[in-house]
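Trainee: Next up, some structures in structure tokens.
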Structure I
Amino acid sequence: MKTNTIRLALSLILSAFMLLPSSQAKPLPEVEPERVGISSERLDRITKAFETRIEAKSLPGVVIRIAREGKLVYSKAIGWQDIESRTPMAQDSIFRIYSMTKPIVSVAAMTLVESGSLSLSDPVSKFIPAFNNIRVGLEEIDDEGAATLETAKVRRQITIQDLLRHTSGSTYGRFGKRTLVKEEYIAADLSSLNWTLENYANTLASLPLAYEPGSTWEYGRSTDILGRVIEVASGMSLDKYLNMTIFEPLEMFDTSFGVPEQKHNRIAENMVDIQSGKKISLLDVRKPMTLFAGGHGLSSTADDYLRFCQMMLNGGVLHNVRILSNKTVAYMSANHLNENISKGSLYLPGPGYGFGLGFATRLETGQSVWPGSIGEYFWAGYGGTYFWIDPKEQLTVSFMSQDPYRRNEHRVLLRNLVYQSIID
């Protein structure tokens, strides 16, 4: 009886160990920075700069990963995971990555293109019939200056390429000039998580577009619609498809819609803004999610996202596991905007950048207010997260913070400090 009890205990211990997938992930090999042309002394400036800003309560804390030539050269957790409970930031802290969900979902869509289940020229209505009747909004101004909203049939259907490059005509409703169309989006309660993705997409199909499909880059809910397309084309829910095609193969075991209860102690939190005295409420990731929002719903860690970045830099493969072909990666990171596509009232990639399939992509060395290389591509999240991939410099950077207040300031700071550390 005693022997059986011991065996049962050992079995339970072994089973528990096997359920800790984060311990199984193959880390990127670490090297002395100088071996890959980066200065250790100059990397220290990153640590000091962010320590200074954390002490000044400009942000609660950060986790930063920098790799060059596939080798990890900088790995720091600085500050607080939760400043209110005085929980220190940890290397495996989990962050709401908001719009850094979009590149992952875009890659998932391209796996379906590679399998022949999807084509960029396909109309969205092929997968979501409600989009057959999509209309574009037109504001009419009467003689007294009052605006009314009329709608008209679109000149052409929204395509999968439109969803990937944000030229669908869909909008968030919160950016740039306020219009009657944007007010329709705000009134639809699209910020709520109390949806299923099917109902969410059908509701979006019922709203007027801000622009004719294919005519204008406007940051909006295109990737949320794309998530539903993936569900229909694959025959499985978005969370399961991402697990099968990206997270499990890349060993991104801490990336998911919502955070499991056993990991709640690792969730990073934002803090009260030192300037306004107010605190922005972020997504409640402790509750199980019914809406798998392809535009903003994932949580992740710095290590998980670095693995995703490194896979892209490697041309679609990591540790002999191939997610995409190198030609598909090159195609996604190329510019998909042309001179006939105008830019909405707020073009988020900024000067010097075009936009590919899920990523902003750099077209010029200059123009932008931050350094980079032609061909590098990036995106960021509302909650303070950021990444970029620089093929010319063989560089990947994953930056995690829950800082919705001064996120742009800290991204530029990081860019400057990373590039100044390159000495060869």
Structure II
Amino acid sequence: MNKNHNKFDRRNFLKSIGAAGLGSVFAASSIRADESKSGSTKEKAKEEGKSEFPQVPTRKLGKTGIDVSTLSFGAMFNVMDNQIILRNCLKWGVTYWDTAYGYAGGRSEQGIGQYLKKNPDIRKKLFIVTKASGANTNSQRDKRLQTSLERMNTDYVDMYYGIHGLDDPDQLTNELRDWVKNAKKEGLIRYFGFSTHENMANCLKAAAKTGWIDAIMTSYNFRVMQNSEMKEAVQTCHKAGVGLIAMKTQAGEQKIRSDEDKKLAGHFLEKGYTEGQAKIKAVLEDERISSACVGMRSINILTENVAAVLDKTKLTAKDKKVLDTYAAATCSGYCMGCSQICKQAVPQVPHVAKIMRYLMYNNSYGEHERAKKLFAQIPANVRSKLLTTDYSAAETCCPQNMPIGQLMNEAVRKLA
């Protein structure tokens, strides 16, 4: 590698490989120029009612039997001002669109609604997912669901995550089950599930036993998939027919900072794709995962991710070893969401895992205002203890050896 390699970041990777990467995908696909009597490929595709672009593959979503695109469009931003991203998602067959009641203050859902108002025939091609951000009761779910339907100009959502961020399996009550049954009967939702960032293994195992959870959106990446409890939980859900959608597939930011970062990026760059593409491939090579949901604010990011999904090259044993080694060397920089450990170690501050996630939103995703808003929702009496609490017990128990006290201090400094 040249001595300027340490200056590489996501943009430089795209500049170096983006066009070539997509070119190889096109070459490997069945979409080629053909000067036959029927005319160009584009004209043929139109005649046959097909797209002239390669389409991302699909997989069954658990026991629902529904085919969903293996790459999901994560709309955690203002889609009102970025309608072109929706058009480009459709070009590549990225038809699983994931949003939430609370994303961008509602402008994520409104952006989808604006697009559907102008293109009503597109609705039947989409699998739209939204979440009941902040809902703790069935009454709140009712209100949020109705608002989401109005915003998105649709009569129903395909998947409704009625708990946005489950961290306690006890929330999967009979009362919630009855609500789900009624919402399906009224035709407001087709399927039901939840998202989870914390205590994930226990939440997944509990859901598999209920019989009425159709799908779960869970943090899952090259780091998380090494955890023995998550391995067991994923398999339990798979056997029960619960569909699994992976989020947080990048497991943090992709900036080149340490020697470990350089080794990881250099290894995959030499193989013809970015480390971000390799991380998506690692997730989707687990065929129990129906789709990888990735936040895609730009056409560059979308096409990079589409290229990763279309490319049929499998990661080698050496590639996986590189990811495993990197995960072990940098584990102290990533929270695995095992919030139950922190809660037991520092019960006076039960939101440690949430706060670290909000700090990740701020530092890795650039979601500064969202991170501050979420941090402000932490109870004031808990926030007042963040700088005076001794976190040594939690740090001793942390499987990732994270500097929890230091991170709490950083969170107060940046988000308060």
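What follows is calculated from the coordinates using simple rules that are stated; it is not laboratory data. None of these values were measured; they are calculated from a predicted model. Cβ atoms are built from the backbone, for glycine too; each structure is taken alone.
Trainee: For which of the structures I, II does the calculation of helix-only ellipticity at 222 nm (-39500 (n - 2.57) for each DSSP H run of 4 or more, over all residues; to 500) return -8500?
Mentor: This value belongs to structure I.
Trainee: Looking just at distance in nm of label points 7 Å out along Cα→Cβ at positions 118 and 390, which of the labels I, II belongs to the structure with the highest value?
Mentor: Going through I, II one by one, distance in nm of label points 7 Å out along Cα→Cβ at positions 118 and 390 is largest in II.
Trainee: Which one of I, II has semi-axes √(5λ) of the Cα gyration tensor in Å, as calculated from the coordinates, equal to 35, 26, 23?
Mentor: Computing semi-axes √(5λ) of the Cα gyration tensor in Å on every structure in I, II gives 35, 26, 23 only for I.
Trainee: Can you spot which of I, II the value 22.2 was calculated from, given it is mean count of other Cβ atoms within 10 Å over residues 350-357?
Mentor: The read-out comes from structure II.
Trainee: With distance in nm of label points 7 Å out along Cα→Cβ at positions 238 and 326 coming out at 2.3, pick the structure among I, II it was computed from.
Mentor: Derived from II, not from the others.
Trainee: Can I ask one more? Given 22 as the derived value for relative contact order in percent (Cα under 8 Å, 6 or more apart), which of the supplied structures I, II does it correspond to?
Mentor: Computed on structure I.
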